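Heads up, there are several structures right after this.
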Structure I
Amino acid sequence: MTDGSFLNASHDGAAPALDWIIAQIKYYSGLDSYPFLVAPDINLAEALKDLANSYGTILYLDDKQISEIPSDLLVVRNRDIIDLAKCEVTDAEKTANALGYLMDKKIKGLAKKT
């Protein structure tokens, strides 16, 4: 999920990059993944509440703060994966591995450094 700001791209310009990220996550993890491009001014808490009705995990690519996360949803920020992997940037394989690990552990809420 992104508004494009993680790439310093316009909303429309982020679509091809997001599609590539999703394809790579599917390849490395086997997880069903779907891209969500949202407006920059969206209420993130409301968007996550709506998505929690159908999805269990959200990879949030932007660095904006999220005020409230539904209790039955796992939200993983790309920045947290970068911090956990102790690298400057992450690749799709590291991201897929982190998502798979967190999902296997049935972690909910905002993924924290452990």
Structure II
Amino acid sequence: MGTLTKAQRINTDGVKLHTRGPVEVSTFTVTLAPRGFTGWHQHPGLLLATVQAGAVVRQVGCRSRKYRVGETFTEHGRERTGQVTNPSTTETASFSVTQIAPPGTPRRHETAPPEC
């Protein structure tokens, strides 16, 4: 984990980053056993996740989408509760994550599943 200590305002090559103050940047890997899942949760700030092995199904609210190796999804604090599952019964799935969040906030908040 590292900290960007000053506000950032960058707009280059079609990418825009704007923070209003310090933010923490965390990078980690999530590995899911066959049929494993993350549980229902939300993240503060912004999260970028890229599938490194296997495939995962990301469910946000009552909608789901499958992501394969090399595909990336985002999560952020203003969206509905979500979870990620490994649909395989035999293979492990993993994804790398970079999260940008306010300093000192928990990396995630546990939530109840949605009523679909």
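Any read-out appearing in this document is the output of simple, stated calculations on the displayed coordinates, not a laboratory observation. Everything numeric in this text was worked out from a predicted model, so none of it was measured. Cβ atoms are built from the backbone, for glycine too; each structure is taken alone.
Which of I, II yields 0 for helix-only ellipticity at 222 nm (-39500 (n - 2.57) for each DSSP H run of 4 or more, over all residues; to 500), as computed?
II
Of the structures I, II, report the one carrying the highest value of Cα Rg over 2.2 N^0.38 Å.
Across I, II, Cα Rg over 2.2 N^0.38 Å peaks for II.
Once relative contact order in percent (Cα under 8 Å, 6 or more apart) is calculated for all of I, II, which comes out largest?
Looking at the calculated values, the largest one is II.
With FRET efficiency 1/(1 + (r/R0)^6) of positions 11 and 35 (r between Cβ atoms, R0 = 41 Å, to 0.05) computed per structure, which member of I, II shows the largest figure?
I
Quick check on the output: 15.8 is mean count of other Cβ atoms within 10 Å over residues 3-10, derived from one of I, II. Which one produced it?
It traces back to I.
Can you spot which of I, II the value 1.17 was calculated from, given it is Cα Rg over 2.2 N^0.38 Å, for residues 27-90 alone?
Working through the options, I get structure I.
Can you rank I, II by distance in nm of label points 7 Å out along Cα→Cβ at positions 43 and 99 and just name the one with the largest value?
I
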